[in-house]
1. From which structure (1, 2) was volume of the Cα convex hull per residue in Å³, for residues 186-305 alone calculated, if the value obtained is 100?
2. From which structure (1, 2) was Rg and Dmax of the Cα atoms in Å calculated, if the value obtained is 21.3, 74?
3. If FRET efficiency 1/(1 + (r/R0)^6) of positions 106 and 250 (r between Cβ atoms, R0 = 30 Å, to 0.05) is calculated from each of 1, 2, which structure is the one that comes out at 0.60?
4. To test your reading of the models, identify which of 1, 2 gives 1.12 for Cα Rg over 2.2 N^0.38 Å, for residues 122-337 alone when calculated.
5. To which of 1, 2 does the computed value 19.0 (mean count of other Cβ atoms within 10 Å over residues 154-161) belong?
6. Rank structures 1, 2 by relative contact order in percent (Cα under 8 Å, 6 or more apart) and report only the one at the top, that is, the highest.
Structure 1
Amino acid sequence: MADGRHNGKMDNVVPRNIVVSAVNLRKGGTLTVLQDCLRYLSGRKDLHVTALVHKRELCDFPGIHYVEIPWSLGSWVKRLWCEYVTMRRLSKTLPETDLWFSLHDTTPRVKARRQAVYCHTSFPFMKIRWQDFRMDAKIPLFALLTQYAYRAFSRRNAFLVVQSVWMREALSRLIGFDKKRMVVAPPSFRPMEIPGRTGKELGMTTFFYPSTPDCHKNFEVLCEAARLLEQRIGKGRFRVVITVRGDENRYARWLQKHWGNVDSVEFRGLLSREVLAKAYGEATCLVFPSRAETWGLPISEFLPTGKPMILADLPYAHETSAGASQVAFFPVMDAAALSDRMQEVTEGTLSSFGPVEAVEIAPPCAQDWEALFNLLLL
C-alpha cells in the first residue's frame, strides 16, 4: 500500500481507518446516498469504517461501526455544536483516521490525515423569493446559511465531491475552491421497470410531475400552466398529475386553495416506487419545473422511456437530460411558456422539442463508489 502500513503480505494489510459523518441524513435522496456509500464500504475488508449517523436502523450494514447522534437535529445550534465541537472531540478518541468523509455539505474541524466533503445542496444557487419565507422559512434560511457552511473550513479538504459538472462550476465560483480538487460523481439509481403504456393510449394526454411538496419544487407554475391551457383548448383533453395531496404543509394547502378547482390538475399525493413506475408508464410527458436541484432524479428515471420531457431551463436539467431525444426547456417561472410547450405535446407537434447533447466530464470524476474512494484514499 502507498503508506507502507503492512507487514509484507497482502493478506495481512492493516486496514485504514475511515469515518463517514452523516448525522443529518435521514430521508430522501441524501439518505439513499448514505445507504449506497455504506453498502459499498461494508464490502471493503481493507478498511475499518466508523459511521456517524442519526440512527443506525436507517443504514444498517455489516462490518460498519456505528455511532448514533440523534440529538443533533433538534435545532441549528445543536447541529453546529455537533459539527464543530462534538465531532472534534470524538475524532481525538478514535484511532488515527486516514479519511474523514463528511456526507453533508459542512467541513468539521476534526483530527484526520485527510478530509473530504460531499456537497448535496443546490439551494445557494436558487433565486430566493419573499413568498418562500411565507411558505416555509426553513428553505430560504437554509439556502442563505449553506453559502457560509460551504465556505467554513473548506480549505481543510483534500477534495470536494459533487454530483454534476454544473455544480462543480458554480460551487467553485461561490467559495473559490480549486476545480481540480472537486470530484464529479454522478448519482447512481436503480432502473425502474416502467410499463410501455402512454397517457394517449389511456384516453388523454397525461403530464406527470413527481416530487415532494416543498416550495422550491415550483408546482405552482405547472398548475397555472394547466389552467391557461384549459382556457385555450378546453377541458377533458389532458390531465396533469402531481404528487401533492394538498394538506401536507402550508405550501401544499396553498396549491390546493388556488388550483384545486382546475379540472385538469389531479392531486394524487406521494407514490410508492411500484406505483411511481406505473405512473411513468401512463405519462405522455414528464414535466420538471423545480427551481433548485443538484441532479433531478425523476428526469433520469423517465429518460429511458424515450417520451417527451418539459424541463426548467436551468443547468441541472440540461445536464441530467443529456442523451434524451425529445426535450423542451422553458423559463422556470413562465407559466405561459410552459403552457405553450404542453399544447405542443397535446397536439402532437413537438416543434420546440429536440435532443440534448451529452456533457463531457473533465477529471477528476468518479462513476461509482469504488472509483471515488480509490481517489479519496490516494
Structure 2
Amino acid sequence: MSARIYGKEFGFHTRAVHTGNDVDIDTKAIKRPITMANSYELPYDPTDINWSGAGQNLYTRNGGVNQQYLQEKISSFENAEDTVVLASGVGALSGLFFSLLKSGDHVIFSSVTYIAVYRLLNELLNNKYKIETSIVDTSDLEAVKAAVKPNTRLIHIETPGNPTLSISDIKAIAEIAHKNNALLSVDNTLASPYNQRPLELGADFSVESLTKYINGHGDAMGGSISGKKEYLDIIRKEAQINLGATISPFNAWLIMRGAATFPLRMKQHNENALKIAQFLENHPSVSFVSYPGLESHRGHKTAVLQMSPGFGGLLSFALKADHDAHNKFVSNLRVITSAVSLGHDTSLIAYLGKNDERQYLYPEEFHNGFFRFSAGIEDAEDIIEDIEQAIKKT
C-alpha cells in the first residue's frame, strides 16, 4: 500500500481508500495512527529554522502529520495541486478571504450562501476592513457580469446554494472572473468532490466543509481549500500558522477514516435524495420541492452539465400548511432526526421559518418557511414512509 496512489490513473474509489494512507513505519500497522503530539524533535542545529514556516514537522500549528495525510487525500479528490485543511469549513472560508483580500478590494458573492459567508462578506470584512462586497444572484450570468468592477478581486459562489439549492455555472463564471483579472472560489460542500470538481471547470479554489459528506459520520469538524500551490502557501502561512485555525490531529484522523467510504456513501445520498425529491414533487400536501436532480428545477440543465454522477443529498421543501403544522410534522418523524448540518449517515431535517434575515434573497416560494432536508444513507423506502406517516399525522 502506498501514499503515492494519487493521480487519475487510479479510480476515485481506489484513491478514497489508499491516498494519504500507508504502512506505519514503527508498528507495521496498515493504517496510519493518530499522532497527538503538538511538538516534534528539533534537528541538531535549529537556529536556521523558520518558526513560522510550514512543510516540516515542527509544531502542530505549523502542520501535523495527520493533517498532511488528509491534505493528500483531499487534493486527490479535488484533482488539485495543493490543499490546506483547517479546523472547520468556516475556518477554511474565513482563511481564504483573510489571506487573499485587502482593504479596497471588491468581492462578488452568491445571494444564496452559507450563513457564515453572509456574515463574513456582508458584515465583518465589509465593516471592519473596508472590503467592498456585492450580493448577486450568481445563477444569472448577466447579473454577475454587471456586478464586476475595476477593483473586483474575488468572485465567491456556492453551488448548489445552501439552503435553496440554486445552481451557478462554474465554467462561465470562471471565464468572467479571469477576463477581469479576478479569482473564483467555489464552496463545493453541497455537491462534494464526488459529484462536482470546480477546479476542473476553471475555478481557482474549491472549498469543502469536511464536517459534512467527506467525514460523513457527524463526529468531527474540518474544512479544506484546494487550488494552486502559489495561493495555498499564502493561506497556509496566514490562516493556519498566524491565525491558528489548525485542525486537531484527532479530527484529521476521524475525517481520514470517514473519507475511505465517502464515494460509497455519496452514491446512496444521491440515490436517496432523488427518490425522495420525486416522491415529494408528486405529493398533494407538498407546496414545493427544490432539488437540482429534478427536471423542474430552474438550474437543472446547468447541474447536469457540471454535476456527475449525482446531485447531492440535500433538498428543500415545504408543506401546504401553517407554521405550527410544519413543526408538528417534524415532531411526528421517527427515522428522520431534527438537527442542523448535512451529509451525516442519518437523515436530518431543520425547519427554517419566515424570520430568516436572508429571506428576501430567496425565491418567493421559500418566503413562508421551509424544510432543509439532508437525505441519509438509510433505505429510501423507510425515509419516504416516515415522511408519509408524519404528513398523515399532521
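1. Working: 1: 100; 2: 132.
Traced to structure 1.
2. Details: 1: 22.5, 78; 2: 21.3, 74.
The value was obtained from structure 2.
3. 1
4. Here the read-out was taken from 2.
5. Details: 1: 19.0; 2: 27.4.
This figure was derived from 1.
6. Numbers: 1: 13; 2: 16.
Top value of relative contact order in percent (Cα under 8 Å, 6 or more apart) goes to structure 2.
All of the numbers you see were taken from the coordinates with simple rules; none came from a lab. None of the values given here were measured: they were computed from a predicted structure. Cβ atoms are built from the backbone, for glycine too; each structure is taken alone.
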